[in-house]
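Structures incoming, each one as structure tokens.
Please treat every number below as a calculation from the coordinates, not as lab data. What you see is a predicted model; the values in this text were computed from it and never measured. Cβ atoms are built from the backbone, for glycine too; each structure is taken alone.
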Structure P
Amino acid sequence: MEHTYLVKGMTCQHCAAAVTEEISDLSGVTAVDVDVESGRVVVQSDSPLDTVAVAAAVTEAGYELAR
């Protein structure tokens with residue numbers, strides 16, 4: 001399954017790496033692709049993802065999931 005999110009506050013590849021690491025730790029996630037310029041994060045997973053869990057992972061990385 002593919003899920004697309006918008007993350008606010010990312011400015012560099014370090015930001016992308018932090019978001020990727022936190023989201024990758026979520027159960028079922030198989031791949032994460034981050035575009036820093038647009039803030040777009042595309043997540044591949046084996047099953048549906050809980051948006052609250054994704055938001056928590058993004059917050060843990062130091063950024064904000066756009067609503």
Structure Q
Amino acid sequence: MNLNLRNAILSNVSGNDQDQLEATILDAIDSGEEKMLPGLGVLFELIWKNADESEKQDMLETLQEGVQNAK
């Protein structure tokens with residue numbers, strides 16, 4: 001069986017509105033289940049690809065702060 005995880009994840013959220021997308025993200029984070037990480041990665045990939053350079057810089061700064069505070 002050849003499963004394209006990225007396409008499956010995108011198919012599952014296609015047509016979702018902002019509230020549904022937020023609920024998906026919060027559910028993935030709150031559950032703490034490792035199996036949810038690929039889905040969050042695919043969503044982050046979409047955000048990154050659609051961000052301009054300023055938004056990417058903001059995300060990197062936020063990520064750096066989060067990583068430093070997670071220690």
Computed 4, 21, 36, 28, 10, 2 for P(r) over Cα pairs in 5 Å bins from 0, in percent - originating structure among P, Q: P
If helix-only ellipticity at 222 nm (-39500 (n - 2.57) for each DSSP H run of 4 or more, over all residues; to 500) is computed and equals -24000, the structure in P, Q: Q
Which entry (P, Q) yields the derived value 2.5 for distance in nm of label points 7 Å out along Cα→Cβ at positions 11 and 43: P
If FRET efficiency 1/(1 + (r/R0)^6) of positions 27 and 51 (r between Cβ atoms, R0 = 25 Å, to 0.05) is computed and equals 0.60, the structure in P, Q: Q
